[in-house]
Structure 1
């Protein structure tokens, strides 16, 4: 029988001590954070199994640009060993720092504060060392509970839809020590008017899980949420509402863990690169669309009209950017006992995830090891949504991406292509 892995996890507060602008909403502009609503955190989860040491590093911020991801991975390897594989994931909260990121996407830029970045790196170094120190033989199990009331399609006024949340539960000595959670819903309860640091609803999720299981470590991954958010499910845009919605996810996780399926076998990690075609945007047309969107919004507050103004601002920035005809998109796939986590630097759609998950367990993740923005599906392109307007990629990119991922999954484990009864 394959021995259980050595697993260690730790978290720490990473809220900047230096003042700086918030990242996430183009409409917010270069507004400085004025308070801390709830502390930002980083979590490091280390798994050692059969010759592979994998570290998940989860950070409360809107994105982790490639350069920053590489620096974070480097400080983690300094503590865990040069051969450690490191995946750095942003929670995608829109109430985190911009001065860690600099220019991370068209329409999203701020002056890079090197002292603030150095502070973040040191925080993560300390957290990684603690996670490594805590490693102990552990049992892994898997659950995919359904969460209701959190997410809804965000391009049109919609009712909540049920979503499945991925839960890797780690027990040692009969005690729940850590969970790796991925959820397909934008962490955007707090709006552009909010000027406080906050983890948004994933912070509420963590606090609720810790209340139920004191000492548990919670690593949060951003799922296939490109088209899903709390826009039409939240009661308001308050911190209390973020806590309520995070609590819905925590409740589902707490109920699912006792019946989670034990995982056995080796942990593997596979890397690939997928070339995707980019699109060309005419600057004059983009400017005209921005004027039209602003006119349609007027003095109104309709959330979709507001998002289209935001999208038109970013589309104009895309038009003015120099982008290669194709972009090589990195993909990393972690696999254990039939569960695949597909890590991408994109904001992927739920339809893309659904096409990959037919008859198998594939958790499609976004905002990992870089940030390349939205990969809209055909429906979003046809409807000319915010996500389609702001995308770097051509309409044919999403189906090409699905085909490429199918091939990668087949190479990893041929049985993953088989439908289950």
Structure 2
């Protein structure tokens, strides 16, 4: 690992920087992707979208510790023949050990350029428009994509190392792929350099939201983990929180927290209790302030915001007048966000729903807590779910991606594209799902 001071010693003392920035490298060697192989800069197809998982074990072995990533770059062996339009890099923490399954996010967009010209001959480090705080514990998912270049060519290569299913990608000549799910796995994981910013003396921040998760309506304890990201011991810090913009009683934590990177530098705290009402959602904001009684010099890592709500249970409506959800997709999003707390039934009003629906694994679903989508009228002809895919990568109308204990009942499910006519896709250990009295129509 190479290290270098950002600034002179005098300026470092004035600003509170006490540890040098550091650059780590993931992967080594000179093996290069082919001119037609998927990589973050290859244009054998006009547009590409890749997801790459770098494990916490890799980062730690390379010398990384929890901190702010401020630059990122791949080793560019040879540049593509065209600059890459709308080139975007997004990051997120993940518990996935590899990129076997597409991750829909949410992500933090750290780099976005209207056009990107990769510079060959080494690691092309890009200054991030928004730094990303790696928590030192989770794996790191790098999502990179670009829109269609003027013409595809066999060009654009990077150095890589072998990692089974370390990469997942989608490529297309006919459409931009940044908004598409990745579909194909690969083992050629691009070598990567990450530059971490220098640490500060007194820097408190949020590490994680802990509880409640996957809960039912009623009073629940609210817990979160705070962290010392600075080089000084943290002897006091205030933890503030609000719900739907209404301030709650803050917690003044006054036990010593060791400096960043040392054992015990993160601490779980109980903020209080909150009464959740069924079928309501709540915007939580939790943030730290006054580390060691002074102003926090770095605010980016201070705040967590998230939407919480009790698990779904009972009957809900989709479509029609005053529905609980106006579309299948919004119902699927609620299931993904909040899970279920009992049997949940979605009664779909008459109509044609032109949308593509993906249902993933739902927390709380079981034989005792099944999830049912059914026509409210009981007539399959009255509810039509239809979608025109237009490409092989997203060739489905309904995708059960690891979903379990789902029942589809009295529905018409159609694929309307003349070329890409798959109606139903099952993947990712989808099981214990039931289809009853449905009408399927493909092309």
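Nothing in this text is a laboratory measurement; each read-out follows from the coordinates by a stated rule. Here the structure is a predicted model, which is why all the values come from computation and not from measurement. Cβ atoms are built from the backbone, for glycine too; each structure is taken alone.
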Out of 1, 2, which structure matches 4.7 when distance in nm of label points 7 Å out along Cα→Cβ at positions 136 and 408 is calculated? 2
Work out which structure the value 24.2 belongs to, where Kirkwood radius over Cα pairs in Å was derived from one of 1, 2. 2
Any idea which of 1, 2 comes out highest on mean count of other Cβ atoms within 10 Å over residues 176-183? 1
Structure (1, 2) behind the derived value 0.30 of FRET efficiency 1/(1 + (r/R0)^6) of positions 128 and 296 (r between Cβ atoms, R0 = 41 Å, to 0.05): 1
As an exercise: relative contact order in percent (Cα under 8 Å, 6 or more apart), calculated from one structure in 1, 2, equals 17. Which structure is it? 1
Re helix-only ellipticity at 222 nm (-39500 (n - 2.57) for each DSSP H run of 4 or more, over all residues; to 500): value -1500 computed from one entry in 1, 2; matching entry is structure 2
